[in-house]
Every structure is written in structure tokens, then in C-alpha cells.
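Input: structures, listed below.
Readers should treat all values here as calculations from the given coordinates under stated rules, not as data from a laboratory. Keep in mind that what you see is a predicted model, and the values were worked out from it rather than measured. Cβ atoms are built from the backbone, for glycine too; each structure is taken alone.
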Structure I
Amino acid sequence: MLLIIDNGSVYTKTLIDFLTEKNILFKIETPEMLDLKSLDNYNSFILSGRRKNEKITNQINSKIINHVIQNNKKLLGICYGAEMLALTLGGTIRKLTISQKGTQKININKENPLVTNDLEAFESHGFEISKLPQILHAVGSSKNCKIEIIQYENKPIFGTQFHPEMSSDGQNLIQKFCSL
């Protein structure tokens, strides 16, 4: 079963509507209401984007990421979720001088199980991953962001700087993730 961690993104409803339409079973929790002991009940996780930076939210998302890695589960981090994946494993993020918003072409630079061809995606972020830890690899980039899609080495753990729930190409990526 899939657990969605709703970190407060305005786009989470679109994600929920898409998963419901595709008959993908899921449960949704907010970080502050999540019982960390329940993580064993799920085999895959989606970490949503966020609206505001809260230390407790960051800590809980990092605990989920570590649980996923230690227990060989699946994870898709969206925007903030991807940033937390990078940060948890030793990467860095930076604040953008101009926030990214709108459609962007994502170029696929490395073979991966989620996307084979370039895709159109919706951007909405004020931060970006600036440095990846060695265990994470960039598999997609755009003209405005060199790290658009990341993958954990040899594990079904991914992150997207963009919001895949907001475009048909991105929704295809989510559906492939759910079917891994």
C-alpha cells in the first residue's frame, strides 16, 4: 500500500485525484499526525511538496526517507520531497533568486525505470537541489535546473524537482512509479 505524506502542497489534491482516478490504493497522512510505527504497513511512499518550512516536518520526512532506504521500499519525493531526499543523504539545496513557475521541458540524461523520453513538466519551486550526495544520481535536467529528477543508486527511490502530478507526462511518471 502507498502512503502519501501531505506536507502542505497546494498540488496534493491533484495528486490524490489522479491516484483515485487510476484506482491506486493509498492512504494520506500529514507529518504531524503520522505514527512513525505505522511505516512498516506501507511498501511505497510519496512525499509531497510543501508551502512552509517547519523543522518538525523536515525531521519526520527525513525519518521516512531513512526507513525507506533501510527497508528497501519505494519512494517518490516531489519538489520539497526530492530536496529532503538530497538533504537527508548529505546533499545541499539553495534558494533561487527567482522562483520557477510554469511548464518546462525535462531532458532525460540517464536510463531509469520511470521515464525513457524527455517530458513536459510543471515547475513551482523557490529552492532547488544544488549538490547531490554520491549515492543519488541526476537522471533528468532542464534549461533552468540541472537536477530535475534524481534516483538512489540501485533502489526504487526517486525525486522530482518539478510537480509530476500537474502534467500528463508527469502523471505517467507517477503511474510507472506506482507499478514498480
Structure II
Amino acid sequence: MKKTIIKTIIIILIPLILFVIGLLFYYPSFKVIAFSYEDSEQLLAYLPLKEEKTFQLKYTHSIHLSDVIETYEVTSKNIKLTTLEYEDFAVGMPSNAEGVEIFKVTNGKYQITNMKRIFPYIDLRIGQVRANHQFIYLNKTYILSDYIKPGTWVRISLKRISLWQQLKGVNL
């Protein structure tokens, strides 16, 4: 009688334990800033999202060869461009603010603040020559070409990934 009860408990518990372990391993519960290959779901790299909800992309503009810094804020599902800072008016750079945005000059740099441009993702081609794309988060700078092959088209988005994806992916 006791052996039958123990067998029954084991038969019920083992699948239940395996199910819970599988759930913990494969359920996407970790929110990250994800770098995916093109518009596919192939995860190239990720950065765990902490309490800080802003990050920056810094790069060297290909024409006027000066730094551009874009500041983004993470919302619940999207990425919002809040500030653009640059040094030269040239091809591809705005000459003024739009709507409620504010244009100002600070320390010789042009800034557009109060931007509320919302994107579900950011597409970016990692620079091969001069761009030197950098991702700045929590006061730490990550040179993207150190993690992703230059010339690669990546999609930066917010995702939830599983423990399994974390173990096999590249954490910046």
C-alpha cells in the first residue's frame, strides 16, 4: 500500500517538476534591449533592462565627421526619442525643432529636446568605416562593432527573453 502511494506521488511529481523547470527555462520573463538580425527574431545580443529607462546611441556622422548623440526613453512597449545632440548642420541633421520640441545651443552643440518621437524599434546598420556606433546605458559605453559584425543591419527593440535565450545569447 505504501509503495503504491509513493509510486503514485513520484509519477505525479516528476512530470510536474519537469514542467516547472521547463517553464522557468523557456518562459520569456526577462525584459531586455534586444539587438536582432535584420527584421528576423534571431537574437544577436541583448542588454538586461534595469530600472534606468533611458539609453543613448552615439555615432560619428558620415559626412561632417562629428559626434551625434540620440537619447531614448523606454516606454512599456516602445522606444521614444527624447533628445538629439549634434555639432554641425549638414545633410541629415535638422535645422530646427518641430511642434513642442525645443531647439537650443549648449556648449557649442545643437540640441533638440522635448522630443516625443515613438518607435516600436530602431533599425541600424553597424558602421564599417567611421560611424563607431556606441550604445550607452547605465553610464557604460558599449562599442557595437565589438559585439556585432560591422555592416550588419540590426533591429533594436524591447523584448522579453527566456533564461535559455540569455544563456545562449551575447550579453553586452
Match the computed value 2.9 of distance in nm of label points 7 Å out along Cα→Cβ at positions 92 and 124 to one of the structures I, II, and report its label. I
For which of the structures I, II does the calculation of helix-only ellipticity at 222 nm (-39500 (n - 2.57) for each DSSP H run of 4 or more, over all residues; to 500) return -8000? I
Re mean count of other Cβ atoms within 10 Å over residues 84-91: value 21.1 computed from one entry in I, II; matching entry is structure I
Ranked by distance in nm of label points 7 Å out along Cα→Cβ at positions 44 and 68, which of I, II sits at the highest value? II
When mean count of other Cβ atoms within 10 Å over residues 100-107 is calculated for structures I, II, the one with the largest value is I
For the read-out distance in nm of label points 7 Å out along Cα→Cβ at positions 60 and 108, a value of 1.8 was computed from one structure; give its label from I, II. II
To which of I, II does the computed value 22.2, 85 (Rg and Dmax of the Cα atoms in Å) belong? II
If you work out distance in nm of label points 7 Å out along Cα→Cβ at positions 20 and 156 for I, II, which one comes out largest? II
Taking relative contact order in percent (Cα under 8 Å, 6 or more apart) for each of I, II, which is largest? II
Comparing distance in nm of label points 7 Å out along Cα→Cβ at positions 4 and 132 across structures I, II, the largest value goes to II
